[in-house]
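In the part that follows, the structures are each spelled out as structure tokens.
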Structure 1
Amino acid sequence: MPPLDPALAHRIAQGTLDDPFAVLGPHDDGGAVRVTAFDPGAEAMFAVQDGLAHPLAPAGAPGVFSGPVPARAPYELRGTAAGRQWVYDDAYRFGPVLGEMDEYLIGEGTHERLWHALGAHVIDHEGARGAHFAVWAPNALRVAVVGDFNAWDGRRHLMRKRGATGVWEIFVPGVTDGAHYKYQIAGPDGAIQPLKADPVGFRSEHAPSNASVVADITGYGWHDGKWMTARAGRNARTAPISIYEVHLGSWRRRADEGNRPLSYKEAAVELVDYARDMGFTHLEFLPLSEYPFDGSWGYQPVGLYAPTIRHGPPHEFRDLVDAAHQAGLGVILDWVPGHFPADPHGLGRFDGTALYEHADPKEGFHQDWNTLIYNYGRREVANYLISNALYWLEEYHVDGLRVDAVASMLYRDYSRREGEWVPNVHGGRENYEAIAMLQRMNTQVYGKVPGILTAAEESTSFPGVSQPVDAGGLGFGYKWNMGWMNDTLAYMHRDPVYRRFHHQQMTFGLVYAFSENFILPISHDEVVHGKGSMLGKMPGGEWEKFANLRAYYGFMWGHPGKKLLFMGQEFAQGPEWNHNAQIDWDAAGREMHRGVQRLVRDLNTLYRAEPALHVNDCAPEGFQWIDANDADRSLYSWIRRGGPDDPPIVVICNFTPVERPDTVIGLPLGGTWEEVLNTDAAIYGGANRGNMGRIEASGDGVMGQPASARVMVPPLATVILKYKG
């Protein structure tokens, strides 16, 4: 058998082989079988077959060995140096793992479960246990997987390119759960890029380290079958949906353990029990896909397929979801397909080219956030994102996705001046490619995963956000009502003496309340960056601040639309939210704060119990004004209705500090009305002014209603009445 070509030997030693499987491993050579191996730490190398060691000769470059073996059959490599020896399987003796269908679907951009093909998977392959690595890098000259299993040496495991799809793969025997790895990529010009984390990696190192970690995410034993069977009803437009939005890193911390945040397993007990006790129906988490910078709160993710290791490994995130479901709580994740950070280990110029992002910064760079924008028009990129949405819903039983910053995706000129953006093919500002990606995402997840929901954080008047795709909409289940939030908080911030001049800020939301399926969000964005806390937004002294906030929450829960509060708002936290510290649990123990907390619990209980308050949250037949025009007294009153057999609810709000002891209100029915909630009740921190639990409506019609009653409406308070008959 002739010796190995010295030029090839030097390319092996330098790690510059473009097709390593054509040289390394077993190959037929003149009627014999040659094994060529590279191990830079070996002084001698043997191929061991059937217990017999066959020496491989040095091949003219350090660490390169080559020689004959008796047959094309499984073998192990045995290296020796300085009296030591080690034995391992040769990665280059194994065939490919991905099939032709995987290649075809990846190339076409239609691989619905991309994470089954790409990433790192612990598998049994051709008689050996190890990890299969696969990554998309179509413009790369070479790709190697490096890690703690090969001394981070890019020469050791150069990967096999799979045709024109741009996917590279290798099976590395002996690598199992917990191994750290990255990809070393030579760009099209041969330049080595910064080591890259796996775009489809399932786990990451703890920050500030950023390697991907091999994680076997199969085999979890779920206990949430009852929830999964019933959840379609829990997420429906007719269901009560009251969401507790949580930044898991700062909900609660362990001060005696270095101020660390809760683990997923701890949150599965403490957070789940608390949210259930407070009467919320869903937990919504700020992004939990892996991110490098704590100060981004997760909104600049690098590892879209990896639950952040800050709180534990992937199975422990499943423990949290499972516990929430067993407690009757849905789980919504904030999902960020709008942009990604330019950290060197991330997606930016992944294979030496603008691969995931646009090359032109007018399309590919977010000026507001110094981040990169996905190229939604590239089919493989759209597939990467859509598959990721499905991944969280299928693998982690998540019940919904709230899509962040949708407006920034819909418009090419978002936050850009004239000349700083590229128009669409028709010269307009709409981003057709992003629109198509969102429509396809919603179509896919609703079609593949029964009972889930999606919600858009969308701050413009883009039409049809929550309308079906086949009707021309984006296909979301719900849309955050940012206009309602901005208008009503602006009103509440005013001194009550001036509110009469801005009365319409509280009524304008009803002009368009049923144009979309709305969620009323008082989110984390309203209590950061100098905006203060919800309590801090309210005018007046201490009593007025608390009374205003209680009245506002009553207004919000009585208003059509699903509900969302950010953590700490439920007990009127005083300071602005700080992601580096837990919310102010000390305040929750003080009387006035405890009263607001009890109010939110009771509002949730009432909202869930009364069909009139939730069945028609998204339907006009569930709402009717009694009086929307009493600006002089800053009074508002309306009717909420459920089904034909459900008792109606009447909501009355007084946003002045003036007691209205004898207010005449039109009512839809004569008879007894029960006062089911009064935000001025003493148990909430109020002065206990009210209607002794009920009122009697006479047949004297006013305000367009067939009946009427005199109602005590306390100052800065909301009163809710239920018809008893």
Structure 2
Amino acid sequence: MKNLLTFLILVVLIISCTQTNPSFNKQDIALIPKPTSLQINAGSFEFNADTKLVVQDNSQQKAANYLKGLFASAAGYNFTEVNSETDASVIFESVTGLKKGAYKLVVNPMLINISASDESGFFNAIQTIRQLLPIEIESKEKVSAEWYVPSVVIEDEPRFKWRGMHNDFSRHFIDIDEVKSFLDYLALYKMNTYHMHLTDDQGWRIEIKEYPLLTEKGAWRTPNNQDSICMERAQENKLYTIDEAKFKTIDGERKYGGFFTQEQIKEIVAYAEERCITVVPEIDMPGHFKAAIDNYPFLSCTGESGWDTVFTHPSCLGKETTYEFMKNILSEVVELFPYEYIHIGGDEVNIRSWEECPRCQKAIKDNNLKDEHELQSHFNRDIEQFLHSKGKKLMGWDEIVEGGLTKDAAVMWWRGWRPEAPKKAAENGNELVITPTDAYYFDYLNDGNSLEKVYNYEPVPESFTAEEEANVLGIQANLWSEWIPSFTRLQYQAFPRMLAVAENAWASKENKDFEAFNTRVEQHYPRLEELGIYYYIPIVKGLDKTIGLVDSTMVKLELAYPLEGVDIYYTTNGSIPTKETNKYTEPFTVNDTVEIKARAYKGDIYNDIKKTKVVRKEYISSVNISPTEKGLKRYLIQGKLKSVTDVNIKSASKWVAVDSIDIAEFKGKKPVNMVFSGYFKAEKDGIYQFETRSDGGDYLYIGDTLVVDNSGWHGPRKRYGNVALKAGWHPITIKYRPSDNPRVINAWYGLQGEKLKPIDSKVTGF
């Protein structure tokens, strides 16, 4: 009878709370990452000053502390911990059998129950509660709000162990308070790994007591082109402004830089640890070591420091002093970072220095190594054994696969164009982190690696077997800072794309849908604003190419994608567009050569300026000819040529008829130069846009007029041009000089402002 009475009282209380506390529907809940399962029930739980927590063991304490910290700041509540569940409002319950990071969350009007098998599971559950609460929970000052959490039942677990973000401190530096803010962002979205790229050619950012010059001098540089270009861009875009606090005068010279003391590193690691985030340091070696070699020149092969054609001269691997130096550094680093992995970089090493160094050549011979790649692997294995002696594991970029590596090493795959690297590492049994340029390089503009592209990228290669997939630790996005000189710009580059990485790292690939995800992202923008995060908004489209006109032309602008509250402002006199200039409402007419600039605004958030020039064109008359055959003639010219200018048709050249402009059967084979020749038909008078994509280089001519100049040595890239054509047939010529590894030559056309179409036999003849 007593138990029945207790049950009836509990039912009455639940019904009473359900009637007074609001209910929520599916549209009200926007969790990122998407949970494995979500059930929404009637009513909600309300946090108040009397809310109590049951914390039963140490694995629950970090989560409880974080929850208490949120409410202490935003509501002024000081939750107490109790031992009895009957007095509690939030119950932490340790269970067995759940995956690391997994949790079960049950919320009803009477209580919240959180179940997990480890501390990260409890912590992740708190982040879910954080997202279910009003955005005011992010406030650093006491605010007035109703702290309701919807009644839900959530069962959730992560897909990957490694859910990471990377910051590059060498090119441009962010300070400890900014790092802490970034760690809070990671925590909110259940990301658990923070990769600190602490050293590179442009600056050394961690105190090493054995070698004080690394930070006394190596952390400070004379401003370089990465600084000057950012400062130039800052004239139109304040996001590129470099904080004056990052400069100081040394020996009468203005220097840029900064570094973390070892005490600050400990503070960062502890702050991350309280958020169940592991910090992985990267000390780049043996390449990207100029900041060290500048101040300890005995480390190089020649006793000098500097740049070769592309990369800097690396450390000499024929000197014992190099190995000693590296190990002394790492001896201090391993004491600061408790996680098992130490990242040593290993990418983009200029092996030419070793080819010319007698000491390195002797090391190759003495150790029975095949080449310079094996010399680097020999170095890696030596460093790896040293790290093992310190209880650590070695990690590096995917170049360390070349020359061989042990099964204990872990690899970060970044070169999307080298798919054999992750496959080789996975087959060898090495653990992998997927972080390719194809999607996860966030220093690339949002225009290229877009939110949708990032979200739809499947990180595990299709060729992987189930056993190889098991070696994938997870994924990571990288923020290389050449053009990220401020924390505000870093936020702009990271958000909202970081949310896509968070969901890719957490949700199964079967549990994903971009449209639904994007709807949730839009619901998160107010929370990002409450956190003071300056996020990317859609760019203005329509000014990516020069606009041609004969008499006048219509200019149409649009956003890259629709987003409520975003407006376009533009100018036609070359001045910076602000909310005080022209607001775009409809296409406008331009009848003179002007410079148009436009940018989008969402409140105080704006994005990069898009701009172009309007250029007057004279019509090119058509020729009096009617081709008898469809398509184009293609001429092949053998031999390696210096430039596209050297691609010329000889009288004895043989030609074949082709339907389209492509590399055809020559892709990946011995380079062969090509000329495509014939006639292009303009259906009506107008400004025509032409575009080419090639590796190596190309020119596109209409008659004798060079319309597209895509010359120079380069990988696959696009270039465009426009021209005014009278209706009818026009001579067209495309010259292509391939790279050493021929990959692509394509061409498109279209009336200005219209979608481009491929140049093929439908519009060409000879």
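Quick note: the coordinates plus some simple rules give every number you see, no bench work behind them. Values in this document were obtained by computation on a predicted structure and should not be read as measured data. Cβ atoms are built from the backbone, for glycine too; each structure is taken alone.
With mean count of other Cβ atoms within 10 Å over residues 599-606 computed over the structures 1, 2, the top value is the one for 1, the highest of the group. Given 61, 24, 21 as the derived value for semi-axes √(5λ) of the Cα gyration tensor in Å, which of the supplied structures 1, 2 does it correspond to? Structure of origin is 1. When percent of Cα pairs over 24 Å apart, for residues 479-702 alone is computed for each of 1, 2, the one that comes out at 43 is 1.
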